[in-house]
Structure P
Amino acid sequence: MFDVAIIGGGPGGATCAALCAASGHRVLLLERSRFPREKVCGDCLNPLAWDALDKLGVSGEVLLSPHVKLEGVRFFGLNGGSLRVPLPKSSRPELGITRGRLDAILLQNARNKGADIQEETTLTSIKRHANHWQLDSDNGSFLARELVAADGRNSSVARLLGLLPPLLANERIGLQTHFQTPAGLDADIELHFLREGYAGLAPVGEGTANLCLVSRSRDLKSIKAAAMQKYELPEKQTWRSITPLSRAALLPAQENLWLVGDAARVVEPFTGEGIAYAIRSGALCAEAILAQRPERYLAAHRDLYKGRLWVNHLARAACLFPELGTGFVRLGKVFPQALRLLTSKVVRG
């Protein structure tokens, strides 16, 4: 019988596992992949995450891993106009770092603190008993008193429990790839408003750049072809994909069931806050589990997003309607704070 079972070994799950295990709880973490592995992500670590990384004891290891300290954000409108907004200079900067590197550090940290990590293990069914959960997988069955869903926007836990919200109509798709850093990118993030959606480009260390494309399915072929031509990518280029990019939020705590990161609430990728929210919500969840205070997590989770959701809605609108995003670029030339509303890379640095 485990005290806590966590499904998903990404930033939220690994953070929760490490903190629970460090406090003496018997922790099981099931992860369907073998680490290191990459994920569809902008690969930008927001400064919001540093306090939690300090608590985990991995800040130094993250900074020793290949990365780029990001210096600015360049916005590009439909008409070719652009504007650069510098990021604050800080010892706690925004980083460009691959999920392969970051997630491996966090998962190994959880293992070092005593969590039982089962990689290449897929959850197949969940049964709720009077005082524990039974988790069946392709690698055996497990029992646990507390269950944490940290398995993303398409959470298997939420699906198996009948909690996963239905897909929205005409939902967008995200594509992501890594390739050799193009000339002129330096240490800036590039965010392009396009008629088909938007593109984000960021340096992530060792001469590598991360490229993310977002569009509706009908425009996916077009936006991908344009990107491949612009960056001279080969036909055999490896792309990863994910959908949906929007989804209704779920209650983050209920009856020995806890949800962290995208499993609980999905934020607009354009804002670059996803990794930080996963890490911080994982830490808050661990604190509430250790105290056996679900109401504490509900309140802390609400406060984590409080005051930011309207920015998320604004960013999504700017991406769905690129003319609006282009308008922000024009306005930003006179009033730079207008663009700072679209990405917390600037306002939270």
Structure Q
Amino acid sequence: MSIHKLPALKIGDLEINPPIIQGGMGVRVSRAELAAAVANQGAAGVIASVGLGKYEEAPASKFVKVNEDELRAQIRKARELTNGVIGVNAMVALSNYEKLVRTSAEEGIDLIISGAGLPLELPKYTLGTDVKLVPIVSSGRALKVISKKWKKNYDRFPDAVVVEGSKAGGHLGFNPDDIINNRIPSLEQIVVEVVDAAKEIGVDIPVIAAGGIYSGEDIARFLKLGASGVQMATRFVCTHECDVHDKFKQAYINAKEGDITIIKSPVGLPGRVINSEFVQRIKKGETIPFKCQYQCLKSCNPKTAPYCIAKVLANASEGNVDEAFVFAGSNAYRCNKIVSVKELIDELVAETVESLSGEE
């Protein structure tokens, strides 16, 4: 097979080749080590900003500061480890969203990827910087709404857009019944819809497909549908460089296809997780009383929430998987070994090249 370069993903003056963005995974799953390792291979590494600091050990008054300081530390650590493209994922639903975005911009991050709500005010927090802004959407309509708002209020458009389908891991922006009963349009359909919406808007907005993308064959399929690149998270959990505890990675390795399941998160969204005894307890309605000092998610009502999602996810990242669930994409069960980031990306590139070459 003749080796040739894949088309680069160009976001403004950033060039990402191979055209892969490593998805942001919280809490404390994708941090500096993973992001830098990915960036060193030419792809884009992403630090998930949610819950980075050990805020659960700090007083409520320090919640924002603890997370801000750790985000700065992680960005600086990643910069020491790479000259490549580094991004931050910031969730609109976080109560400290604005602070995390402003901190990322101050630290000179290359791009901010923002979902879990429409990031309608994202440009306001990065004024005067060159950070690239990339919203996450699940429809062409959402891209149009964001673009109209940004143009009117900030005289700019998104630098790129991530299109996330229903097969992603973690919290999902869809109705739980629709996911369980398979009533969501396929990622292929949504990508085509968003590509068309970007053309209607009339400016160059690269479209990045995300959610359930596992192989180079998948990457090639979305490139042929008009996407400029892909975002992948699940595959990067099972790498040596992933910052999360080994027990979290082992949950992926041990998982069977039937173990990937949907739960209703206490913040009102469905979440895709790996089944476990803890998940079964939650599904049966067990509650875990807790005292909330910070309300990290805007949509969480600590008085009625059956358990603290932040504590559960922090437990998972630290390896206390008996008192937690592990977020995972729909293909997590296909991971069967831990590899280096370089091995993974080399494999994905070879598969993508082969798939594209086979149909030329």
Structure R
Amino acid sequence: MKLPAYVGRFRFFGILTIASVYLLILIGGIVRSTGSGMGCPDWPKCFGSWVPPTKIEQLPANYKEVYTAQRVAKNKRLALTLERFGFKQVAGDIFAHPTQYIETEFNAVKTWIEYINRLVGALIGVFIFLTVVLAFPYLRGDKTVFWLAFGAFILTGVQGWLGSLVVSTNLLPVMVTIHMGLALVIVAILIYAVERSQRVRDEVAFLQAPTDYTLTGWLALAILFTFVQIVLGTQVREQIDMIAVTDNYAHRSAWVGQLGSIFNWHRTFSVVILFINAYVAFRLHQMQRTQLKQVALAILSLVGIEILAGITLAAFSLPAIVQPVHLTIGTLLFGAQFFAFILYRQVTKSVQKVGFPQTVA
């Protein structure tokens, strides 16, 4: 059955937006690995301008004091709001953070790395807005597709606001973690919207063999564990940043040895991730559906590359070039698992519709 033209347009921009989000995650990893997170001390402008400076001479002599005062004033308002909503611990953490009153020295390279990160973020906002516009035809059919696109658009706005808080709080760990977690949620919503948009009402997908419904739980577990692993990795990254600042970005070979228990949990948990995903990939590959077999292969490949990147980081003093790759591959694994989950659920629903019997492992 031929799909309407609007389906193809929505799919194109949806996939483009998903790819852009992953590009932003990669750039964000580069920002962290190069220590460029505070390359622009204010938000949304950079050093008070829409086009950031290239030389320190373009800044006032007391620029550190100026932007520190602006951040502290903004954080006081934020802390007061958090306290009103009962988040007293988080509010206290803002001013307990050791770098709260420290302004980063101007560095043109780091400033422009962070500025490019913001430009890509703004571009993604435009892409997601276009997906919402292109989703309007689905209001006459599958309204869920439109609301998924609209929800992703709203969350992207929230993500931008969180980005401003990450800057104002001078990369406060809890803010960085929430920022990363929300990015994964946006990715999942967009993947689901694009996959669902391709469905034709009353279309039935036939399999050559019955489906094992227990696999749904294993897929959900794999997604959850990967999400937790990414959060743990973000916290490890935060510890590395703190160590780097303390050591003035010297003695890199000693940084891994200074990491705490979170790093040990992160490293140990990777073994659990490996076995769960190997099992899930094996089960998916057994199914008589080419797309699921391809996703299974992608999951296995991503897990292998991710573990290899992690070993490289631990064994070779955290090479900066590998850090953003490690983060991006982890988020790609999350996306592949989520796509496998919704694709598998679609297949099982189709099987139920045509009356295939259920089997239990």
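Each reported figure results from applying straightforward, stated rules to the coordinates on display, with no laboratory input. Note that the coordinates shown come from a computational prediction; the quantities given were computed from them, not determined experimentally. Cβ atoms are built from the backbone, for glycine too; each structure is taken alone.
Okay, here's what the table says:
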| read-out | value |
| --- | --- |
| If percent of Cα pairs over 15 Å apart, for residues 31-94 alone is computed and equals 63, the structure in P, Q, R | R |
| Structure from which 25.2 was derived, mean count of other Cβ atoms within 10 Å over residues 231-238, options P, Q, R | Q |
| Distance in nm of label points 7 Å out along Cα→Cβ at positions 199 and 319 - structure with the largest value, from P, Q, R | Q |
| Parent structure of the calculated result 2.7, given that distance in nm of label points 7 Å out along Cα→Cβ at positions 39 and 87 is the read-out and P, Q, R the choices | R |
| Distance in nm of label points 7 Å out along Cα→Cβ at positions 223 and 255 derived as 2.6 - corresponding label from P, Q, R | Q |
